[in-house]
Every structure is written in C-alpha cells, then in structure tokens.
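Listed below are the structures to be examined.
We did not get these values from a lab; they are worked out from the coordinates using the rules stated. Just so it is clear, the structure is predicted and the values come from calculations on it, not from any experiment. Cβ atoms are built from the backbone, for glycine too; each structure is taken alone.
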Structure 1
Amino acid sequence: MTILFVNRLTVIDASLLDPLRGLLGQSWYLDVELEGSLDHQGMVLDFGEVKKQIKRCVDSEFDHRLLIPAAYSGCRIEDHDGRRDVYFQLASGARIEHRGPADACAPIDAERIDETTLAAAIQHRLKPILPDNVLRISVNLHAEEIVGASYQYSHGLKHHEGNCQRIAHGHRSRIYIFRDGRRSPELESDWAQRWKDSYLGTKADLKREFTLDRTAYYHFGYISRQGGFELILPKRSCYLIDTDSTVENLARHICTILKREHPASEFRVAAFEGVDKGSISEC
C-alpha cells in the first residue's frame, strides 16, 4: 500500500462549547493521509481531487461553525424546521444558549471537543466520499505554534456575505503591539488576557441583560442573510465594542484604547484573525 499526505490542507476556524472554559474560539491546521492502492493514473488520489473533495467537505461542514459536544450530559439540542436550538450548561452551573440555522452548528459525538475527537468526526464524515481504492484516511489537527501572547475569541459578523455572519464562530490569534517603534510583550500579554476565551460582541447586537441564579448574562441577536441568530452567554465572558467585530475594527479598537491610555506614545497594532491573516492599525 501507498500513503499520500497533504499537510496544512486547510485551516478550521470555529468555536466550540467547553464545559470548563465556555464558548471557545479555535484555529486548527488540518493534515490528511490517504492509504490505498494506485489507480489507473498511478495515484492514490490526485492532489486536485484532495482539494476538491476533502477540503470542500471540511470547509463546508466544520469550518466557521459552532462545534457542539453532543454526548456531554449538560448539552441539549433541539431541531425545528431547519433551525437548531442548543442549551449548554457549564460545570460552574452557568449556561450558554445558541439559536440559529441548523447548518451554523456541527454536533460532534463526544463528551468534549478537542483535536482528537474532532479529527475522528472528520474522518468518519470523509470516508464515504473517497474512491474505493482508498482504504484508510487519517486526519490530524494541530494548532499554530505561537511564541508569545495569543488569545481565543468568538464573534459574529451580521453584515458578512459568507459564513462569518454566523453568530458564534471563532479564532485562536496572535497579536503584535509596537510602542514607539519597539515591540511590547507586556502590552501584548495584557490584551491577550483581556480577550482570553472571550466573545467580542457588538453593542448594537445586545438585545438585553438579565440575571439568573446570581449569574449576569448578555443576550445577543441579529438577522443576517442566513437567518436569525441568538446567543446567550455569561456577561463575564463578553467584551463589548462599538462596531462590528471585523479584524480591521478590532485592530483599530486596540490601537485607540492604547492611545487613550498612553497619549504620549505612538502605536502599531497587528491583530490576527486565526492563522496568517489579520489587520494593522497605527495611531
């Protein structure tokens, strides 16, 4: 048998529900191995077909979705005519609720979602679409190696034309901050802590605040081209901004706050949105 491999075939930018950390943004590289016999072309599978079949399936069914550990005892999923309601209780007793089109979520048959359980779910989904000569598929997920500060955040962009309009998708991102021409690890760490495991919400999308069982909550909601979305989260895990949470606006927001806090300094902020992409703001 022969093994075909493609490293970093795609990047999955998604959010997941975790019993301990809550709503958690994540970015994973996806590597794939295909083991099988050679076809009439002398190939296990043409690289073009790997991208066409495997990447398209992964991007369509797992990327920019809310990943739900459906086997977790504190999770309940209800489907109603193309819509999906998710009720999730954290280990602390607080809750998270998500409502929206069914394809904005991806239930995973696991108690917790990590690289191993998600890779198993992807392998299971890919196997039926591969040609008969491919006897085994192996998927490996791994996060970008980041030296220095990083943060994991979730958000939704109601005006976006694509899947970023989904109210709960996310990223694991690095950040570079230069103060007066010199990089500042201290400021980078400060902002990474501010946005650690956070939901970056737009103030205009905040429908209400309420308290239940001594926990304060934010209730977000909006209507986009894909339909209506709602998200209820503990207030302590949210960070509100005045604008939509595009990476351009996020970089500008950080730069503006830094300038306000240190008016005598000049700043350059490079905010990443997942892997190898982002925006720069100077002030």
Structure 2
Amino acid sequence: MQSSGLDALVLRADVWGENDVLLTLLSAEEGRFCAILKGAHKLNRFERAPTEPFTWTSFDFYRKNDMRWVRGVTMKEAFAGIRLDMEKLFLAAYLADVAYELSGEHEPAGEILPLTLNALHLLSEGKTESRIVKAVFEMRAAAVSGYLPDLSACLSCGKPTGADGACLDVMNGGLICSACLHKKTANAPLPEIGELGERHVLCPLTAGAAAALSYVVNAEPKRVFAFQLTDEPSRDTFCRAAEAYLLHHLERGFLTLENYKRIVASPQKYTL
C-alpha cells in the first residue's frame, strides 16, 4: 500500500457507510479529491478536529482499492473564530461550496485555494466585515476562474465611467457609464431578456464600489483584501454586484448561500 502526504483544506465531510467519513479535500498540487477516514465515528472530537470542514490539515494517506485512505493527520489551522459564530460558519460553508465548484478534480488548485484560505482567516480573525470578505472572495473567484470583467472603461462609449451612476453589466462583464445607461433606458427600462435572447443584469454602483471592483480583479493575490470602503452606499453596492456577478456567470445558486442569508436576516444572533 503506497503512502503519501499532502496539505489540504477540508471542504466537506460526509457519512460513508456505518463508521467512515468521506472527506472532500482541496490541495495546491492535486486540486480537489476525496479520501476516506476509517472508523471516524469511533474517534473523539479532539481526534476528529483536524478533519472537520474548513480546517487546513496535513494528511498522510495510503492507497487501497483505488481509493485514498487517511493514515494520519496534523492540524495546521482550525480557523477557530469561525466555529464560535453561526453566521461565519454558514458563510464558510458557502465559500467552501464555491471553492468546490471552481476547482478541478486532480488538477492544481491555482489561486482558488489561497483565496479561500485567506477568506477563512479573515472571517476567523473578525477584523474585516464578513460581507466584505464574502464580496471580495466572490469577485476574485469569478475573475481567476475565467470570468474576468473589463472594468477599465464604459463598454458602450469606451470612456472612463467617472463619478457615481455607472452600472456593472453582469452578463457582458463590464461597466456602463451613466450617460450610456440613460440613453439605453430613456424610453423604457431594459427588459431582463432582450429581443435576441441576451440577458440584461445591471447592478448600480457608486464610484467607490466601481473602484473597489476594479481593485479586486487586478490586485496582486496577497493584496486582494487590502482596501477599505468607508461609506455604506459603496459597501452595499459592491457586495450586491460581486454576488450577482459570480452567481450569474456560474449559472447556479447555492443552498449554503440561502442558509447564510437566513441567518443574517434573523433578528436573533446565534453563537456556538
């Protein structure tokens, strides 16, 4: 039985038979893959901790019957602050689902893995607002996965979008300045589906939100979270645009996102 070691982020942990757990893992070298933790239900919570979802762990595997089996584990980072807050825990589940969706099986993970780890670290640390972490993750994840928008100028006239009033044209991956938007909607609002079957998804932006989107898609990977939006309108439109951009380009929703939004909207705050 061949043995191998690898550092990986635990994305999911699902029941496998009566006593085992099927782990879905994401590593830099091999991307997304699965491994079985044998006898998981007999382990105490301290022994199971390194294999819990949203944990960065060093694994030792052996192969048997074309499957990876866990021989040993060493926890590297638990992101403990996430596990004390229900809202953060549900958001972490959504981030893990997006990372799963955008990573390839047995292919190098690229920037998706460090982006996810950085987002989990910021959530755990608690110094950056959760919705901003979420929005940066969403926009950057879309950009590095083949959905890079052109935010340098207006898609229609080619001029800089300038002050407030621009929109993110989600489906066409760019900005529409206020003047061009006014021309398009002078007589009537744009229909969601045009005459040629094209979709129109426009997200209004403040100048600050537009600048933040541009920063996120163009920044160096280690600096992608290193900015601030101080006014609430910019923070709100930035978050709305980032979520819309990712979900529309993936053409799917996430149950974990719906659950997160229910927790956020609840008047009762949950802690663990």
Assuming 0.30 is FRET efficiency 1/(1 + (r/R0)^6) of positions 65 and 97 (r between Cβ atoms, R0 = 25 Å, to 0.05) as calculated from a single structure, say which of 1, 2 it is.
2
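Comparing distance in nm of label points 7 Å out along Cα→Cβ at positions 17 and 137 across 1, 2, which structure shows the greatest value?
Ranking 1, 2 on distance in nm of label points 7 Å out along Cα→Cβ at positions 17 and 137, first place is 2.
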A value of -4500 was derived for helix-only ellipticity at 222 nm (-39500 (n - 2.57) for each DSSP H run of 4 or more, over all residues; to 500); which structure in 1, 2 was it taken from?
1
Compute mean count of other Cβ atoms within 10 Å over residues 113-120 for each of 1, 2 and report the one that scores greatest.
2
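Compute Cα Rg over 2.2 N^0.38 Å for each of 1, 2 and report the one that scores greatest. Show your work: numbers first, answer last.
On the way: 1: 1.08; 2: 1.13.
Once Cα Rg over 2.2 N^0.38 Å is tallied for 1, 2, the winner is 2.
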P(r) over Cα pairs in 5 Å bins from 0, in percent, for residues 209-256 alone from the coordinates reads 5, 16, 20, 19, 20, 13, 5, 1; which among 1, 2
1
